[in-house]
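The structures come next, written out as structure tokens.
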Structure P
Amino acid sequence: MHIMADKLLSRYQELKSQINFHNHRYHVLDAPIISDLEYDRLLNELKKIEAEHASWITSDSPTQRAGARPADRFDKIRHPAPILSLANAFGADDARAWLERVKRIDDRVEKAKFVVEPKIDGLSVVLHYRDGMFVQGATRGDGEIGEDITSNLRTIRAIPLKIPVNGEQLSVKNVPKYLVVRGEAFIPIKEFEELNRKLEEAGTKTYLNPRNTAAGSLRQLDPVLTASRPLTLLVYQIIHSEGGKAPTSQWEILEYLKALGFPVANVSKRFDDLESAITYTETWNEGRDKLSYEADGMVIKIDDLNLAADLGFVGKDPRGAIAFKFPAREVTTTLNDIGVAVGRTGVLTPFAILEPVEIGGVVVERATLHNFDYIAEKDIRVKDRVLVKRAGEVIPYIIGPVVDARSGKEKKYKPPANCPTCGQPVEHLEGEVAWYCVNSACPAQLLRNIEHFVSRGAMDIVGLGIKIVEKLIETGKIKDVADIYTLKRADILDAVTKKERKTKVEPPGKIADNLLLSINNSKSQPLSRLIAALGVHGVGEVMARDLSQNFSNLDEIAKAKVDDLMQIGGLGPNIAESIVDWFAVPFNRQVLKKLKSAGVWPQGGQSSMSSNVSDKFANLTFVITGTLPTFSRDDAKAFIESHGGKVIDSVSKKTSYLVLGENAGSKLDKAQSLGVKIITEPQLRKLVGG
């Protein structure tokens, strides 16, 4: 009996391996070597064994691709490393400019090779493998945290449930013990058209484009529904690897992934110089329709992964790659009207209200008109036939009118004399493009001002949601941002809407108490945060930090002249004038006076620094990872910068120190591999004698 059971188990393992291999041949290589009938026989034999021996079923069985129960919701997954986006190039000159920028950072770029890959218009997904088994899959999410869609991803037959996939040509030694890869899930164009044809024949709603359909399919709570959609994917990046030796070039990564059994784009190529890469990329401008999937461009990557990593990032965009976007698609439609939006700083921005039109699979009803001067220069009229373009396949805008299509019923447009929200007169300064609503208490502007003021990058007042703010404005409890600090518990209780009461776990009283605590805690935010929170035109977080390092408080900034401000590196005349103008407005001065009375008056600049401030960290760069014992991330950054150091986001060979806290991420591994010095918070303090 045992011998028979062993033989049957051996046959079961063999069947799983064979079927997974044939799945790979069919769904990934598009080169099956057996007929559908033969495949079905193997699968039926496997199902029969599993019906009799349910305890043998493992997660890599082909029968488990759509076997999970529907989920109530998606759990969150933190990625082992950031899943980054790319900066865009909209032509050859942009790509060359990118190369010149990175050359100035590292002269090794001069001899770099480049890999060109398609930029697939789908849904970015992250796949986890432990000991060669597919164990988890997630969406990209915000780049740091994604949604767990493991059960849905199992339904995609192009995803190997076990690596390496069986077959001599795919055998790979030293498969990483833990491997995390990134790919793009999508629905091929032909399969999408066939799906819509069937839906149309059945009299049900059809889908607009493959990208949105793929994204919606992968976020179904029932994997059976996902399995009914013709999804596939292509893999192009290793996010994390433990055990085994990972390739050090992007081209080797693609070859390695292919050898493991992952589907990889067959149009990817490597080139010895950027010009060759650009030439190849441009051939797909017109040839993109030859691709079996939607693509909005090609990605040009520096092949040397170590060099690419050393180049670091600009914001959240890696410097080692650029997305070369295809030319936008253009269509014509009727401009039914011109609307006006009021921005947070009072700027009035016109937008086109269009006869709905499809551009590249997306229905467009609104488009930007940039500014009122643009409307006048282009002579754009209401009821014109206009040419609409999606810049970079994302933001629709009006190129101009189709003059020959005019019938005489078109009407010339005049900018509004009054704000469309509050009705107060608008202001247009000579020589400026922007038109402003001069009423700082304008409801539309006030709501956006407060939304910005309480945001995470500004004063970080948790719990002051937009619905509560709307109610507080409506009841007159908030007339400017300073009024936040005069709110009473009863004011907040009255403003807590029915929706808030239902969606919040805490009772209204607890909501009010937590919000009052958060408001009080925000008084201790540094000067840079308060400057950024005020919403001065042209002053973001970086400029706010520079101002806080050069002035002791807001009173000093208010007294500064344009020439004084322009002494700060990177601060030009336009922003300097904008700052001076903001502090000259009586209403804004009144807001500052109220903030000062409420105790919201942080100190900054050299005059406010303690006596032990030094230049001991001059020319040193630091990376912070994990949770520190006493410092918040901002505190640690301020401490380092106050001693002349610089804090950066990513680890490279040029990093002086990694400051290590609890629950450290992948930065620790990177620092160890590069030999970067690793210190704790106490050791950081000790470096300056603290």
Structure Q
Amino acid sequence: MIRLRRLLRLAVATAALLVIASGASASVRLWFFDSPDARQFPPTRLDRWLSDSRPLTPYSGGETNGSQCETQEFAGTYDAIQTLIWEGRGCTASQCHGSAMSGGLDLRRDASHGNLFDAASLGSPLSRVVPGDRSRSYLYSKLAAATFPGTVEITGAPMPNGLAPLTVDELDLVRLWITNGAPENGTIEGTEHLIDGCVPEPEPITIEPLPAPDPGDGVQVVMPPWHLPAESEDEVCFATYYDLSGTIPEQYLNEDGSSFLFDVMELRQDPQSHHLLLHYTPGFDVDPYHPSFGTWTCTGGANDGDECDPKDLGFCGEDGICSTAPESGAGCIGWGPPDAAQRWTQLGGAQQAIALLPFAEGVYAEFPVRGVLRWNSHAFNLTRFDTDINGRLNYTFADEQENRVRRIFNANSIFAANAAPFTRQEVCRPHVLPRGSRLFNLTSHTHKRGQRFRVWDGAFRCAGGANDGESCAPIQDADEAPDICAGAPCRATRDLFVGDCNGDERVVVSEVVTGVRINLGELATDVCANVDADGDSVVAVNELVMAVDTLLHGEAREIDRDPVETLIYTSFLYNDPLYAEYDPPREYDSDDRDLRTLTYCALYNNGVDGDGLPDLESVTRRSRTPENAFSPCPAVACVNDGMVGESCRSDADCDSSPGAGDGFCDACNITGGVSTENEMFILIGLYWVER
């Protein structure tokens, strides 16, 4: 049993918005409604709505205020939502969320934002709007339930009740508002395309700070803000020192008191953020005075900018943090003292701006009570205004302390994507779990050309052909990307003792009799699922013959694993990937490595639009790849009119006629790297090992 205190603490993470996926051996709670069943939500439908494929370019709308605005003018994104949706859709009618305040919610102007932002809901444990997180915002689930019926579980009626549902664009407008911190003022980048009217030019958004937990429940660590100039992207590394000695309740310390134990991590950072990772070096005392750190200075507080001693924790004042200077660096590779450079271990963080990560019951991780923390922050600023990037992480103490968490961070093929301009490519790799693994969380990481990420149970490989033995995706539409197996089957197999009802890997006479009774319709198929060798819910005569053969000879048969039943993860958003929680956890106890293998695949789109035509905005471009990109972007295709997609090595190769001087050789293959113009391919997850 989970203690009452823990149950209340995690209510938000396990409430009504979570969807139960069908067709798998264990239930999976999905944050929002990315489905593991590809048949339930076709990619084309999701791509049109969920993908953030609009060009990530600085705002170019020009003047939007005053006499130059020829349509309706709004003060910002939320003002447009208020006018076009809350008022325009009838939500503020007196009998609804006007004077009647149905459900305690008042959506009238001057009251609506305060009634939504971080406000408790009467119909759900979820807050009405959690800044930055649509999956925990009850308002969003109520709206999505009307626009896409059956995709979310809610209490009561969908919104708007009794009226036409929001359009896809209207729902997307609300989604972008929430995921960017739900601000009352200002214009959110990308929403100007969804608003029928004029809005001011977007400015960077500073999200509402994450409240710190009560001292008896957990701790908060705060990232020193770092400066990000206008129209730029950067990934930086820096260090802070902390000491929590004497502040942690004894029941949450490990045996020697060097670490505290936690089972929930929550992160909130500004919407411009791409990722934030926090690292430490386990079992190694990093010297904060090592010359590689450079000078420590105060960020914020009474002594902002002054040199500081990292171990003098009060010098920078209540609102200041002593830290090293941010240094640009891809993944912080080689950063810090040489003895520690290869030993930094992830302590928390996420690949998006908002994350809540509760562990399975009894699972915990350790956080040292003192030492040096390494911060790795990556963000982009698409506006014409400078900004500072802020972030906070909360760690909740673990009441139940039975199994230490293990992490999946498989970056072995991180830069595998290399799709040519105006093509798609699917990349697949295997990940083998240790025997005894209990998998309870999966997520993924790509950059903006990652169109879809899927994970299957089992070692799916090409069975024959030129790529025999290569990892592959067993479900693929013909027009998605070139088939990895080039026409050969993509299969994963398992041994089955046909007719073995109780799972003891043998068949006795009584089990064959059970199979006969299922064949005659006297018993349901699930009484002995293993007699149904092909999984079609019908026990045929040939399957009874197999059961008898197993009875006589005791040998297992090799059968194909079902690609639909074994599909356990699907995500369509690169910058807000699905976090799938498996309850009960998925078990991997076999001695057979293939049965402990996850096959993970990402589909990359390098400039193909919804009609299969070249898309100049989404293709990788040499002119748009940052100078600090990890990999070069050699141009190989033309992008100018009349020559789009033609091979080239120079602009002259793209001229409309010899010597015309109007050619533009600018499109590249997808390249691996750390900027959002480059790509990555990473499987991420959490599990423990049952001994």
Structure R
Amino acid sequence: MSKHPVVEKVLEISGFKELNPPQKLALKSGLLEGKSMVLAAPTASGKTLAAEFAALKAIKDGKKVIYIVPLKALANEKYEDFKEKYERLGIKTAISTGDLDSSDYWLANYDIVILTSEKLDSLMRHGIPWIETVGLVVVDEIHLLNDPGRGPTLEVTITKLRQLVNPQFLGLSATISNYKELAKWLDAEAVWSDYRPVKLEKGIYYDKEVHFENKENLKSDELDPLKFLIDNSFSKGKQTLVFVSTRRSAEAQAEQLGKSLRQKLKPDDIKQLEDVSKKILGAVSQPTMQCRRLSECVKNGIAFHHAGAINKQKHLIEDNFKKGLIKAITSTPTLAAGINMPAYQVVIKDLKRFYSFKGMDYLPILEIEQMMGRSGRPKYDTEGIAILLAKSEQEAKFAWDNYINGEPEDISSKLGVEPILRMHILALIASGIVSTKKELLDFFFKTFYAHQYGSLEGIEKILDKVLDQLKNFNFITEGKEDKTEMFEKASDILERNNSDLRPTKIGKRVSELYIDPLTANQLLKSLEQIKKTGTNTFGYLHMISNTIEMRPFVTVRKKDYEILNSIVAENENFLTQKPPNEWDWQYDDYLKSIKTAYLFERWANETGEDKIMEELNVSPGELRGRLDTADWILYATQEIALLMGCMDILKDIRKTRLRIRYGVSKELLPLVRLKGVGRVRARKMFVAGIKSVREIKKIQQSSLEKIVGKKTASELKLQVE
């Protein structure tokens, strides 16, 4: 097959000489002729390169490319890769994953735009004009349509794009069973390949022996299977990823395995790991017990990786694992769906997980395959090893039948959930994509949900309920709603289906703010109450903590009940959502929202991450995630207050938001806004009598240096002068 100039250029820049089987199949199926496609192939099979062929062709034809990824970390990885490779060709790559209340007009000047589905959805709500220039949409990990959290937004966003611009779609996926059904929904070619550049050997460890599918069994003389497998891999100069079900297990296993691993490290590795260990510790201003545990593990050549660690620590772990310095990582399954971080050996310790609605149950095959797919590093290994640990003979048989020989589950639409539909129905009306109930139904008939089930029977009642709810919230109006009689005739039903659905001013703003309409209505009611009765800082913090976006709430332990009940009693007059009776089932959730608000209050009163971890059992990573959500909801509250004309309380909301952002008491706000001044330096300056910009101007530089250091003092003087 003769190569297209675009293909030649991508291969040359990427350092490849030949096409591999999935890429050949994609090109043969019309990838460069503008045909939409679902390309299903194993991890590391070269799917991204096929996307790059299509992207360069679209750009050459004067079109813009959107590249959708599920996670911010993955977006950053793709951005760095594309920028490095294609900037020299004059192709401009942009990334946008943050602010969900912005049109990011500057993106119009870029050829490739890398986004999460949530960010793209948000941009479309803001009516971005450049959407009409999009010629190709790449959906990385398209099988995440199956994910209850991210799937519905991805599904609605794809449906919107098809209705507005109908570009070429390229869905990239692991090997899923119903890839043809997905392709049919997108009017796309279905391309499947089992090609993998690095051979994957799967095995089950049970009773001191690894039983492999296609190679000689491996016998152990160790009681601890993980120690045996990591030692065996290390002896070959290879690295291991261990997947466990919980954060606690990830930490415990890393500590336990590190003790023996350190004895095998080279002196130079030990020295370099000491440096990484110090950086891990210095990633937060006040290291927690978890930070110290991670730092000690890294000294031993092993690390744990989970959502409780902050991003800076995770990046240090990832970078040093890629360099080969960290020899093993114990991780929760989230790492399997994130950045490209393969290892020679993957060990899956826990085959079960606790589900709130059904208790302990086996993991889906698709998820296990995602983890196993991390085995084998292209350019480094000729094979990858994936080993599942079985706790009994029965579990070993189950694992062999399902995870070694079984087929991954079909992916299915997760759209039929009321909170998801509530957000997207308002957005569709607010952005003018639909303006009648008939148009709304027509839109949902184009979704993967309708394609799979052949009708909207499962969600039509929910659509009606949500429309009524949005009208009651005064977020939408229905044009021909002044009838007093019941709709009895077919013509009346038709008239209702064709009556205009329009957003109100506040409904349009709620859609742009990217919050659940239920949350927005709750905030509106709370602000109305605050106008009459007033509140305090804790009242504002609890108002945002009791929202859908803040779920799941912080966990309440037995020892927390006494202090939380006293906080409720102390602040009862300031709470906009009054406590239910202690014997009501809602009371436990209410206490969790109180603890969440208390967490924010402690942070805003300058409590360090170490104390928060110790007192409230909230890790630095979780704290940062919750602070981001709090900032978002407080910003939305501020915008709603502005629309309501609540100017008298707007100042208090803004002040609360700034305190949450910087983690300081109100007297430090004038100082922390300055570049280079965090909560610790601001407190030092305040204690020394420097309480404002004016006082920084007045103080001698030499005196300022004694408080904040020479470099910061010079920068501050430049800023204020």
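Each value in this text was obtained by applying a stated rule to the coordinates, not by laboratory testing. Quantities reported herein were computed from a predicted structural model and do not represent experimental measurements. Cβ atoms are built from the backbone, for glycine too; each structure is taken alone.
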Origin of the derived value 4.8 (distance in nm of label points 7 Å out along Cα→Cβ at positions 463 and 655; candidates P, Q, R): R
If helix-only ellipticity at 222 nm (-39500 (n - 2.57) for each DSSP H run of 4 or more, over all residues; to 500) is computed and equals -10500, the structure in P, Q, R: P
For log10 I(q)/I(0) by the Debye sum over Cα atoms at q = 0.07, 0.10, 0.12 Å⁻¹ computed as -0.54, -1.09, -1.47, the structure of P, Q, R it came from: Q
